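K.L.:
Pasting the structures in now, so scroll down.
What follows is calculated from the coordinates using simple rules that are stated; it is not laboratory data. What you see is a predicted model; the values in this text were computed from it and never measured. Cβ atoms are built from the backbone, for glycine too; each structure is taken alone.
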Structure 1
Amino acid sequence: MTGETKPLNQLKPFRPALYEGVNLNWLVLVSVQAVEDAKASLSFENIVVAAYRLFPDKFSLLSYPEHPDAKRVHDALWRCAYENRQWLIGKTSQGFAFTEKGRRELQKAREALAISNLPARKTFSQTRRFEKLMAEVREAPAFRKYLQKKETKVSEAECCHVLQGTLDSDKRILRDNLARLDEIARDLGQEDITKFLEWLRSRFACFLEGGGRHAKVRGQS
């Protein structure tokens, strides 16, 4: 064990209830900060270790929970560095660093972890963010088709859009986002969105469980 990796192996995990509904991109940003605070190099390997140590329920292999899921960390890092976010700069082979925009996003991630299990004490700004998320669901083509009784015309891509992903997104991320949206909708008392998300979960159950882009969904022949 090198002097650089020893502090990372001593990281204590967050309680699962604190990060269950927090998206993976934010969890990776917190992991990058943990590596930075440990004064270790911001290498891909160090970030994988930190993410696994801090958030084992999200960054472990499904069949081998005692081992980290490096690909899941890699995909989250890629999303954080991609041009539509640019929270991080760098590459797997070179290491990563925060951008100024990423520092601001990190603060949001830390706030989410701090209050995610305290729904009775949500701040006004967090409530506004949640209301904005619900507004985005209402504006989604899938939701409009659902209201117009055109459910059979809702595509997998439109389902992913509601869940803030794409057809290429990790299915676990899509399921996590669905669970979080459902939690927020229930917390805000938005029953129409709750029913819509229940329908979405049922109709695209096979797809969301990893059946593949062209998997048959319930209700289709």
Structure 2
Amino acid sequence: MIVNTEQIKTFVSKYYPYFGINKQQEISRLLFEIVKRERIDYTKIAESLPKPPSRFSTIKDYLLKRRYPSFAESNVEIIKSYKQHVGKRRFGITDYNRRMENFYLVREDYDFFKKCPCSSKSAHCGYYVVNLGSGCPYECTYCVLQDYINSPGIILPANIEEFFSAFRNLGRNIRCGSCELTDSLAFDHITGYSPRIVEFFRHYPKTLYELKT
């Protein structure tokens, strides 16, 4: 399904002219994701949007519940940062075993495309790692993540647009991919990242992006 993002942006700017550019972009992004998820025209969603002059928090709350329906009945807690949250108390194996009960939606600020660490004292292989999440739902005994990650929940970045911007800033074609810290597709029904990744890299045919799963 082809979605005209400019039409969505124009609609939001005219429907909610009293919001600044950042809030308008946030509404436009959620509308776009709902359109892709539900495969309907944005005008159908617009019919049920909170009417102006509704508060931004009211509009965003409605859009988030429609974007992530499986989370609609969940308890939501806003934390300053994941690092600060896990530093408040000790987490153990019981918390790790219940990791699928907690999802941390975070904003990634660095390491968008980082060089593969490779083995010690070896030449760089030229591969770039994209961390679109941390923590895996599977229990594969051979996987290094069994000994490497002890998070009490699944961590997912909510700012994939900044990953795309970081790639543009690289200014060159590369070989890259996700799955260093989680399975690339395990949570795709929640994030909807893979279609957006495929569509984005369609415009960069000389770059190889691997969705390892």
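K.L.:
When Rg and Dmax of the Cα atoms in Å is calculated, the result is 18.4, 61; to which of the structures 1, 2 does this value belong?
P.N.:
Details: 1: 18.4, 61; 2: 19.1, 60.
That value comes from structure 1.
K.L.:
Taking distance in nm of label points 7 Å out along Cα→Cβ at positions 55 and 79 for each of 1, 2, which is largest? Spell out each step's value before the answer.
P.N.:
Values: 1: 0.9; 2: 2.5.
Greatest value across 1, 2: structure 2.
K.L.:
Suppose you compute FRET efficiency 1/(1 + (r/R0)^6) of positions 63 and 175 (r between Cβ atoms, R0 = 30 Å, to 0.05) for every structure in 1, 2: which one lands on 0.25? Before the final figure, lay out each step's value.
P.N.:
Numbers: 1: 0.95; 2: 0.25.
Corresponding structure: 2.
K.L.:
Comparing distance in nm of label points 7 Å out along Cα→Cβ at positions 167 and 183 across 1, 2, which structure shows the greatest value? Don't skip to the end; give the middle numbers.
P.N.:
On the way: 1: 3.0; 2: 2.3.
Going through 1, 2 one by one, distance in nm of label points 7 Å out along Cα→Cβ at positions 167 and 183 is largest in 1.
K.L.:
Looking at structures 1, 2, which one was helix-only ellipticity at 222 nm (-39500 (n - 2.57) for each DSSP H run of 4 or more, over all residues; to 500) calculated from, given that it came out as -11000?
P.N.:
On the way: 1: -16500; 2: -11000.
It traces back to 2.
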